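Next up, some structures in structure tokens.
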Structure P
Amino acid sequence: MFFKHIYDESLAQGSYFIACQKTKEAIVIDAKRDIDTYLEIAAKKNFKIKYITETHIHADYLAGSRELAAVTGASLYLSAEGGEEWQYEFPHHPLHDGDVLTVGNLKLEVIHTPGHTPESISFLLTDCPASDKPSMIFTGDFVFVGDVGRPDLLEQAAGIKGTSNQGAVQMWNSLKRFEQLPDYVQVWPAHGAGSACGKALGAVPNSTVGYEKFQNWALQYKDKDAFVRALLEGQPEPPKYFAKMKQYNKVNRPLLIEVPKFPKLDKAQFLAAYQKGMTVIDARKKEDFAKAFIPKTINIEGNNSFSTWAGWVLDYDEQFMLVAEEDQIEDLTRKLMRIGLDNVFGYIEGIEDMGIAAQAADIIGYEQMKAAVGRDDVQILDVRGSTEYKAGHIPGADHIFVGVLQDHLDKISKEKQIILHCQSGVRATVAYSILRKNGFDRVKNYAAGMADWVKSRNNENILA
């Protein structure tokens with residue numbers, strides 16, 4: 001058997017290329033949208049991708065299954081579980097609980113594992129020439145290393161009311177089935193640490209059924225009601241773009257079979273679009289943005305969180321431009337296309353000589369923040385997640401998560417001095433640029449954030 005785990009660190013998303021080395025037949029599970037990765041593996045190893053499948057209708061990225069099928073001629077096999085409203089709306093072969101996919105001498109048994117979503121399935125793999133016993137299970141967003149898939153996404157992100165509790169109960173039942181598998185079976189999930197599809201995902205890529213049975217918090221509960229409560233508590237904010245992904249991954253959308261190449265803009269092209277109000281995303285490091293930035297541009301640093309924050313901030317129906325170095329563009333393009341943000345007008349390499357006077361951000365340090373606490377003329381705004389804020393925050397700080405800041409500008413004072421902070425500065429810089437874009441001029445950024453605040457205050461009573 002040939003096995004390859006393909007891992008996208010920007011979305012903490014795993015896909016799988018599995019092949020029978022004797023027959024050269026291959027299957028891909030949970031493909032990302034930039035499919036050249038799988039084509040390169042197939043070409044290098046002389047494999048033929050014959051089957052493509054998914055564990056569920058994904059919310060956190062735009063699956064590349066249909067693109068891969070269009071290029072290779074492989075057959076799509078997708079879940080038919082979960083009821084009528086959870087069916088894929090494009091041609092495919094349906095999969096039900098107990099079905100078996102045969103890939104050369106490999107056997108993948110379909111197990112219906114609802115909880116994260118109603119249609120969720122897992123694949124139990126047996127390498128038949130090696131053993132008649134299963135060796136791996138591909139769990140999608142059902143069981144992670146150290147965690148399980150959140151059942152509240154359909155309600156929180158997609159607005160489908162009443163699904164959270166139902167999904168949590170389904171997760172309980174699915175876990176009981178999972179516990180019956182042999183302890184030695186390897187667990188390969190669709191996500192790792194950093195994904196918003198759970199709240200405590202482990203950093204290692206895989207585990208075993210036996211290890212999860214004694215290490216995974218969700219498998220320690222003996223009471224169903226207590227489990228349901230615990231599963232629904234403390235989940236991170238689901239990114240705004242998740243609702244779009246749920247829709248796009250279900251319907252018969254246009255395909256993008258190659259990584260697009262966005263044009264480098266000259267000064268005239270950039271100015272014309274900028275003056276018409278086109279959104280500009282500045283992907284430079286936050287320190288460079290702070291030194292000088294084009295007014296009304298939004299800073300989303302081009303790191304592993306770039307696609308997530310772009311999905312929070314950008315409108316899928318509007319074009320936008322990038323400020324980025326040329327050697328960043330392919331990486332940023334892939335990160336954007338993986339969540340369906342293809343509407344890029346173009347990019348510029350730097351802000352110099354663009355005919356626009358640059359501004360500098362107003363950054364403050366610990367002493368200035370300390371002096372601001374408790375003042376009536378200052379509004380301290382914590383833009384971290386709600387769980388982080390509840391765990392402890394600077395006394396008197398208001399809370400608006402950066403991802404929803406644009407929807408709550410009415411809660412921010414125009415009369416007071418605004419001081420923003422997050423944990424270490426990245427989210428606060430996004431928030432700073434959003435507020436400046438929307439006409440808030442009295443904004444300062446405590447860019448060192450909570451990490452610096454806690455360190456500097458030592459053992460004093462520093463949190464509310």
Structure Q
Amino acid sequence: MRKHKKKHDNRIACELKEALQGIVTEMASEPSSFIVDPARDFTRRRKLDMETLVNLILSMKGGSISKELYTYFGGDVEAATSSAFVQQRAKIIADAFEYLFRKFNDESSHLDTNTYEGYHLLAVDGSDINIAKNPESDTYFVKSDYNQFHLNAVYDALNKTYFDALIQPAPKEHEIRAAISMITRNEFRDKAIIIADRGYECFGLYEHIHRTDNLDCLIRVKNKGTKEVRDMPMADWDIDVSFELRTTQTRQDQKDFAEGKAKFVRGPSKRGIDKQVTWDFESPFMFSYRVVRFEISPGEYETLVTSLDREAFPLEKLKELYHLRWGIETSFRELKYAIGVLNFHARREDFILQEIYAMFTMYNFCERITMSVVIEQVDGRLHTYQVNFTMAIHICRDFFALPSYRPPPDVSSLIARHILPVREGRSDKRKLNKRMNPIMFTYRVAA
């Protein structure tokens with residue numbers, strides 16, 4: 001694994017703040033694509049103009065709206081009211097903050113330089129976010145009586161930043177289609193490996209990755225999934241598997257499916273019927289992939305599908321790569337509790353989407369600054385030390401919200417002062433409940 005040691009100073013922090021605020025300024029100067037009514041919205045001079053409003057939403061923490069306004073405006077008695085804040089934010093569409101997130105990535109991802117033998121490791125996964133009850137919304141679970149968004153994300157595991165994100169109503173979630181959307185809408189200038197868990201087992205996803213320049217995959221599959229995998233013994237092995245895929249179901253197809261000569265996949269409807277499509281390519285198609293299985297504990301095995309070359313990536317390297325996927329699980333926890341995705345300042349779903357994308361943006365802003373900080377390891381210490389990311393977020397957010405006329409603090413040194421020991425070998429039994437408890441969210445609306 002190659003690591004790039006960055007100089008420990010304030011330049012990266014200032015560069016990132018300038019880039020993020022520059023994008024906000026650019027959006028506010030040409031707002032027509034980002035507001036509800038370009039003919040009327042933000043045409044009058046107000047304390048909460050579009051640029052101020054977006055910067056405020058980016059820098060909000062876990063306080064009520066009144067407290068956030070008080071902090072942002074430095075206790076000014078003439079500051080905007082909570083009511084004015086709500087009225088003004090209603091003029092900005094949620095897509096504006098998704099654009100900001102993606103644009104900031106475009107302008108700052110050059111700092112994401114950590115790779116594994118020249119490959120970026122992109123973990124794909126999803127997580128649920130509970131929101132206020134609204135039976136009229138497509139986020140509502142009728143039987144369970146609560147509302148939920150599903151976050152789909154592509155996470156750069158070595159640089160600890162979100163490469164992309166896509167939010168779906170949880171009752172309509174489709175993680176595989178979300179993953180395909182995030183792959184097809186991005187350009188991969190550098191080599192990368194998509195790493196995913198068992199929920200992403202799909203021939204169509206494998207082929208989308210295969211047909212994307214500079215992209216490979218490493219995906220865990222069920223031990224008792226396809227017939228080819230199910231029939232293999234529970235032992236360490238590394239083989240290539242090939243078979244024909246077809247989207248048609250003629251009598252001959254049915255006969256070949258029964259005899260194991262081909263497999264059926266659901267392709268687009270020729271009659272325009274809306275259905276869950278899993279294959280977007282030609283039919284018939286000869287499909288090939290590499291499958292490995294290995295023991296992770298006595299009698300327990302994992303099976304992986306990959307497009308990686310066998311000589312360059314033998315079994316031991318694949319084990320290491322898949323283990324690195326776990327970083328996305330940790331990042332979701334930090335996104336929810338350290339950044340504050342569970343603490344919303346609204347009940348309206350479009351406002352919540354504004355805040356979620358704002359928090360994705362601030363997560364990357366904070367992480368890129370934090371990754372530039374070098375923690376010196378002192379001889380004789382019992383543990384290796386790492387940055388306390390919760391404190392780093394607090395420091396970076398205050399730095400972002402700092403008015404331009406005030407001199408910036410030494411952000412890197414402040415972050416370096418707050419460290420935690422790395423304790424190897426700790427483990428926590430994974431919680432297996434599929435969905436979060438529907439009461440696990442907090443609103444910061446009241447004073």
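From which structure (P, Q) was helix-only ellipticity at 222 nm (-39500 (n - 2.57) for each DSSP H run of 4 or more, over all residues; to 500) calculated, if the value obtained is -7500? The read-out was computed on structure P.
Determine which structure produced the value 0.7 for distance in nm of label points 7 Å out along Cα→Cβ at positions 70 and 342, calculated from the coordinates; the candidates are P, Q. Please report the intermediate quantities before stating the final value.
Values: P: 0.7; Q: 2.5.
Of the structures listed, the value fits P.
Suppose relative contact order in percent (Cα under 8 Å, 6 or more apart) works out to 19; of P, Q, which structure was it derived from? Comparing all candidates, it corresponds to Q. Upon calculation of distance in nm of label points 7 Å out along Cα→Cβ at positions 94 and 126 from the atomic coordinates, which of the structures P, Q produces 1.5? The read-out comes from structure Q. Look at distance in nm of label points 7 Å out along Cα→Cβ at positions 150 and 302 for each of P, Q: the largest one is in P. Have a look at P, Q and say which one yields -0.37, -0.47 for log10 I(q)/I(0) by the Debye sum over Cα atoms at q = 0.08, 0.09 Å⁻¹, for residues 174-373 alone, as calculated. Source structure for this number: Q.
Taken together, the values in this text are just the output of simple stated rules run on the coordinates, not laboratory data. The shown structure was predicted, so the numbers you read here are calculated from the model rather than taken from an experiment. Cβ atoms are built from the backbone, for glycine too; each structure is taken alone.
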